[in-house]
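The next part holds the structures, each set out as structure tokens.
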Structure P
Amino acid sequence: MLSEIIDGSMAFTFEGDVYRMDIGSREPTLLVKDGSYPRWSPDGGFIAFVRGNSIMRVRSDGANEEKLAAASEARAVAYHPKGSHVLFTDKKAVRSVELQTGTVETVLEGWTVRELDVSSDGRRLAATVRRAGYHVYVFDLETGESKRLARGCSANMSPDGRLVSLNRSGHRVLGFLSSESGEESGAIHALPDRRFDNHSWSNEQDWIVCVSEEDAQNVFAHQISTDEAFQLTFRGNCNRPDLYVQP
């Protein structure tokens, strides 16, 4: 059982609401109604999510739901690794809200970002960009420089900041590219005769969660070192999972 390997909890959406489920359980707990794209804070204490065009967060037990910021067209969120800010997409921009003051700043402009993740040093942004198809980019938030790594989606940054994920080969292979050079450095594979999507790298280097693309869309945890998948949900209609592993 997966609970014998890791101690963790997963946030995900089911039919438009945000749920939490501990590894080893099949009974999810409703955290908030009407939410999408849940993402854990670095300490596991909070979950940020999108509700309409509002950027929200809630404690990991479902308490103290609060609005962090407003966007004109929100889609995705990501916690800054220090836990002090939440980044979010807003039309052709990525903005950052400081949790202590509520101050919103624009960190990237002119790009239609569909998925995003931040490096461990807070300097680089991995993003799935829509521009005549989907492409994986890395942006240097200090210099403003951009680097296209490859065509594909499911852009995530590894916890150590060295690798960026890329969903390719008809959503049957998730490759890992160097965030510096773009060279491929390993991969994991969907289960036979299946496809996977909407990957999210956990806070633990060896674990990624994703959803299967068959009719009953369920969440799987994937161990990178063994290329082994573990099914976590069995009800279908699940999406945008994120896994927090206890240190």
Structure Q
Amino acid sequence: MRSFVQGKAGRLHVEVAGSGPCSVLLVHGSGGDTTHWAETLPQLASSHWTAAFDLRGMGESDAPADNSYALPDMVDDVVAVADSIGFGRFALVGHSFGASVVAAACGRIPERLLGAFFLDGAGDLRGLPQDAVQAWAAGMEPDRYAESVQRWFVQLLAPATPATRARVLDTLDRTPRAAYVGAMTQLFAFDPAGAIRGFAGPKALLSVRSLDGPLSLRQAVPELSCAFVDDVSHWLQLDGPDVVNAALERFLESLPQG
């Protein structure tokens, strides 16, 4: 079922399907939309009440009236979506930037979460050298943005299937610069470990082995249960849906009922 929910700063596009003992909310990455869950939502919906939504300013969701892409406001959107659907406590799954939204939710709304699952999330970027941050910001200027972000995504898509590559580059092309940059800028001041440790419940991480490094979420939160996926791009849920869906099913089956 497709619908729109009123968030704090605009309408949010939501897809809902399935039924079952566990409520699950999926959060895509920056430059994406609900189609990044095309291989995940139907599978989970076969046994769980499952929803996905477009982050503010992305996909079919409104650009925020207050121009804010702050992580706390993204968590408010998560709550608005969950409340509108009728979720009480729920499992939250996030990919890439969406994993940072899930991390922020761990710190802000732990009482609402049954579990938190992270797909190839970013680690702690606060220690990046200032010149590196400035170089990134320069690449995000309007005259350089399209070339810079496309080059970065193409690198992350190197092992992707043609279908994944086409989908990801299409959603990136349709994402307004303000939304992409506004979201990604949040990560430079975010403490993922501190936020994640605010939730004492079940947590797990699934990472792309070839992208594991000092800025990975595994390095930032070493106590997180972590498994690796090989031979996939950063968009592992599209390249390796069978592996990702099986891991998600195992995790969800281990959770208490909401």
Structure R
Amino acid sequence: MTGFFTLFHKELIRFWKVSLQTILAPIVASLLYLLIFSHILRTHVVIYPDISYIQFLIPGLVMMAILQNSFANASSSLIQSKMSGNIVFILLSPLSPQEIFFAYILASVTRGLMVGIGVLLMTLLFFNIPLHQPLFIVLFAIIGGGLLGALGVIAGIWAEKIDQLAAFQNFIILPLTFLSGVFYSIHSLPTNWQQLSYLNPLFYMIDGFRYGFFGLSDVSPYLSLSIAITFFLATALLAISLLKIGYKIRN
């Protein structure tokens, strides 16, 4: 286990050394989203009884920060290691593909949670928000961060250049995140768009996470949890398989 913890520690140091960019900047960006959207829509949107739009928005922004930063951590680390050539030192070490995968995932979830907790604490200074089921909050935060971390590993393995990684993030991760119900309830959408939203795995992350605060959700939280776990296991198996065969990381 020494190698696993060494790689995990290395990944923690990597993002912490530039915490101004990796931690503080995403927190500020989320607060700007809250400021802009709450100012524009708070008097026009009513989603749940006795819950203001600002309260509704906060859990979505927290979860969005967790998801995006978990993906960014794993994907950026792998692509940088590939481009600089130092990934060879990881591949030559006596680490199994599972150990490499979980070291990257654990570091990604850690960064995502740090940013998410930072956003939540900053918003709690100004707004009150209930905590209905804290266990669901923790479960969806960890599973969601793990899922996006696994996708980050896959993207980092697949991409050969920074622009390919940027395309993966801009054309897959970003649309899935913004169309997952962060800023709205899917019941406010036309029927066709509602059905399309059910195909988005990140919708279940956001909806289940929000249920932990309010006890209200667009779909059953247990359904969301089962779908979240299923997608995490599927992406984890794919990422580990790519590491085993050395796809685009071994000559």
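FYI, it's all coordinate maths here, none of it is from the lab. Because the structure is predicted, anything quoted here is derived from the model rather than measured. Cβ atoms are built from the backbone, for glycine too; each structure is taken alone.
For relative contact order in percent (Cα under 8 Å, 6 or more apart), which of P, Q, R scores largest?
Working: P: 14; Q: 23; R: 26.
Biggest value here belongs to R.
One of P, Q, R was used to compute helix-only ellipticity at 222 nm (-39500 (n - 2.57) for each DSSP H run of 4 or more, over all residues; to 500), and the answer was 0. Which one was it?
Here the read-out was taken from P.
Work out which structure the value 17.4 belongs to, where mean count of other Cβ atoms within 10 Å over residues 24-31 was derived from one of P, Q, R. Mind dumping the intermediate values first?
Values: P: 13.6; Q: 26.6; R: 17.4.
Clearly, the read-out refers to R.
One of P, Q, R was used to calculate distance in nm of label points 7 Å out along Cα→Cβ at positions 80 and 112, giving 1.1; which?
Details: P: 2.9; Q: 1.1; R: 1.9.
This figure was derived from Q.
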